Structure I
Amino acid sequence: MALRSIVNIDETLCNGCGLCVTPCAEGAIEIVDGKAKVMTEELCDGAGFCLAVCPEGALTVEKREAPDFDEQLAAKKMTEKLAAVVTIKQTCFNCGRSEMDGVLFPCRLKGESLWACARCLPQLIHG
């Protein structure tokens with residue numbers, strides 16, 4: 001156990017939409033009984049890519065005692081995840097590209113959780 005950053009999910013705010021599952025490359029988050037849960041703390045790297053897509057603001061990153069991040073287990077999970085063809089229904093809110101057409105990034109705009117593609121992101125950032 002070590003003091004490290006890890007995702008915390010407030011179950012009272014979570015609506016179980018599952019949007020946070022996809023950006024978690026390591027596979028730490030799953031939907032159980034209609035709520036998102038960090039199932040394996042050793043898989044949570046605390047990067048927080050899941051935070052931006054939560055429409056309810058139920059996810060935060062906190063520093064606390066947690067098991068050490070397991071790089072080998074994470075690599076195995078990421079390999080399994082990549083082997084399964086997963087198509088998300090999200091598209092770039094600006095141009096409509098899907099992850100099959102380009103890279104999508106979670107973002108928030110005016111309190112809304114959205115996706116932006118790599119082509120549109122610089123324009124959105126710099127105007």
Structure II
Amino acid sequence: MAYALNTSAGQAVQNIIDSLPQLVAVAVVEVSSGLCLASHSNSPTLNPETAAAYNTEVVKQKLKAMTALKLTNEKIDDILITLTSQLHLIKLLEDTKKFIYLVVNTRDTNLAIARDVLRQQAELFK
């Protein structure tokens with residue numbers, strides 16, 4: 001367990017684990033640094049801190065692309081990456097300074113449920 005329950009990041013991770021106990025991994029990440037504020041993995045092969053660092057670059061590049069395309073009235077709600085048997089969701093928080101990264105197996109979790117759980121937890125950061 002790489003989180004403390006006395007922080008909003010730690011509470012969000014615990015709430016996500018409670019809602020999706022079969023998840024593969026989850027992390028709350030700072031966009032500017034790629035630093036994990038809280039994380040958890042049920043997989044011995046998926047390190048959420050490593051994934052967070054790489055996914056931070058995905059978020060930064062998408063934000064740059066939106067600026068280049070002058071999409072000033074748009075914001076990123078989430079980024080979905082579908083793999084053969086996994087869904088990787090990146091939920092940007094309202095201030096775009098943090099995101100929640102979630103990995104679930106497609107056989108265990110419905111995309112709509114995963115998105116709803118992330119949306120609910122994003123509320124903790126408002």
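Where a number appears in this text, it was derived from the coordinates with a stated rule and is not lab data. Quick caveat, the model's predicted, so the values are computed rather than measured. Cβ atoms are built from the backbone, for glycine too; each structure is taken alone.
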Task: Of the structures I, II, the one that 44, 32, 31 was derived from, the read-out being Cα extents along the principal axes in Å - done: I
Open item on the list: Of the structures labelled I, II, one was used to calculate mean count of other Cβ atoms within 10 Å over residues 7-14, giving 15.2. Name it.
Closed with: I
Open item on the list: I have 13.3, 41 for Rg and Dmax of the Cα atoms in Å, for residues 23-78 alone, calculated from one of the structures I, II. Which structure is it?
Closed with: II
Task: Computed -11500 for helix-only ellipticity at 222 nm (-39500 (n - 2.57) for each DSSP H run of 4 or more, over all residues; to 500) - originating structure among I, II - done: II
